[in-house]
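Have a look at these structures, which come just after this line.
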Structure P
Amino acid sequence: MFYLFVYHIVAKLIVLPYVRLFNRLEITGLDRIPDDGPAVIIANHVSMWDPVLMYCLVRKRTWFMAKSELFKIPVLSAVLKRICVFPIKRDSIDRTAIRKATQVLEEGCLLIVFPEGHRSRTREMLPFKQGAAMFAHRAKVPVYPVFFDNTRMIFPKSFRKRVRVTFGEPIDLSAFMEEKVNSALLKEITEEFRKSLELLQEKGLNG
């Protein structure tokens, strides 16, 4: 926990000032994320900056999932483990990752999931995987959408470009929570996730 605290403070003191200095960073709706209790946060993924900014903005008791390939790099693997990141195999059912995600939520932490599984090279979101839906349904926790806009243009790729991070209202999943989990149900929940992120994207374009 000591290392986690130190990394979190350093990130806030270095990363956020850096982004604000060289870009026009706009953060909306951060107060919607609860200070206590478990929740799943889903977000689109367009840049390596997305998880970094999320790490800086949300509270400390936060866990991320990352592709298992990153944990094959010795130094990087050690750092990721220290800042509460655990691996997931993206192309198969990873029961170890499912158990870890469930444990994280049971302990009252936030779980950050990028449902696309890969970074999108355009403004269009990629197809969503169903892991986030499974975690939320299994733990019966609220889900909050977050939309990243223009994070791929963070300095030095551009100077004073507007970068936006929009935190949305919790997604209403009450109609699904009492149903027995199956592939069709997870598909429906995942579609709700996508609609919520598309709505945040649309609001950002019109804002």
Structure Q
Amino acid sequence: MSVNVAANENLHIRCKVIIEILGKPKEHVENSSRMYVDKIKIDPELILLKEDFAKAEEKEGLWSTFVELEMVVKGVRKLIAFCFDYMPSSVQILKPDEFSMSRSFIEDFANDLQARLHQVDMVVKQQKNENEFLKKNMNTTIKNMILIALASQHLNKEILSKITGIPEQELQPFLDDMADKKKIKEKDGFYMITLHENGEHTEK
């Protein structure tokens, strides 16, 4: 039986969805999974019929779990919104078997989809800018920590690693960059602040 979607926006769609959660620690992943389900339960346009939580498993240092839900969604628009809001990894529609969509409904759907995609793109770009800003500040902070540590004495990489809390291998690129910019120099395995001939610190 074919159902005219445009004629009944409150059409009940029965479906199964799988929502996956990845992160750490284990407790956070499990709690996040249940928080998603609790949020779904209070949405009047989502009717939860069944819920099945999987046990969290560790994969390459992260914890992964998923929850399988069977529910009724009120309308195609709500189903689309649900997919954007909860990002399910799988959606299986159980009922109805077929949908009949008018041209105007498809146009509205396409426009709504574009609006949501633009919104997602804006959030991604904003997050990227924020990450770049945080990365720049973090790099500056680490370099300042190195300069402060070397202000009164010459130190090797092992000691600098202990002072900054950064593993030697990860600290090396910062030391190399600061040496390239003539802020510090290395001699016999020890690092020191680069000085002008007048004894002042180089600031480049």
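Quick notes
- Parent structure of the calculated result 17.1, given that mean projected area of the Cα convex hull in nm² is the read-out and P, Q the choices: Q
- When distance in nm of label points 7 Å out along Cα→Cβ at positions 46 and 158 is calculated for each of P, Q, the greatest value falls to Q.
- Which of P, Q leads on mean count of other Cβ atoms within 10 Å over residues 110-117, largest value: P
- Of the structures P, Q, the one that 16, 49, 31, 3 was derived from, the read-out being P(r) over Cα pairs in 10 Å bins from 0, in percent, for residues 30-101 alone: P
- With log10 I(q)/I(0) by the Debye sum over Cα atoms at q = 0.19, 0.23 Å⁻¹, for residues 62-149 alone derived as -1.04, -1.20, matching label from P, Q: Q
- Label whose coordinates, when relative contact order in percent (Cα under 8 Å, 6 or more apart) is calculated, return 30 (choices P, Q): P
- Each of structures P, Q was scored by FRET efficiency 1/(1 + (r/R0)^6) of positions 38 and 70 (r between Cβ atoms, R0 = 30 Å, to 0.05); the highest score is held by Q.
- helix-only ellipticity at 222 nm (-39500 (n - 2.57) for each DSSP H run of 4 or more, over all residues; to 500) from the coordinates reads -16000; which among P, Q: Q
- Which of P, Q leads on FRET efficiency 1/(1 + (r/R0)^6) of positions 118 and 174 (r between Cβ atoms, R0 = 30 Å, to 0.05), largest value: P
Rule-based calculations on the coordinates, nothing more; no lab input. Everything numeric in this text was worked out from a predicted model, so none of it was measured. Cβ atoms are built from the backbone, for glycine too; each structure is taken alone.
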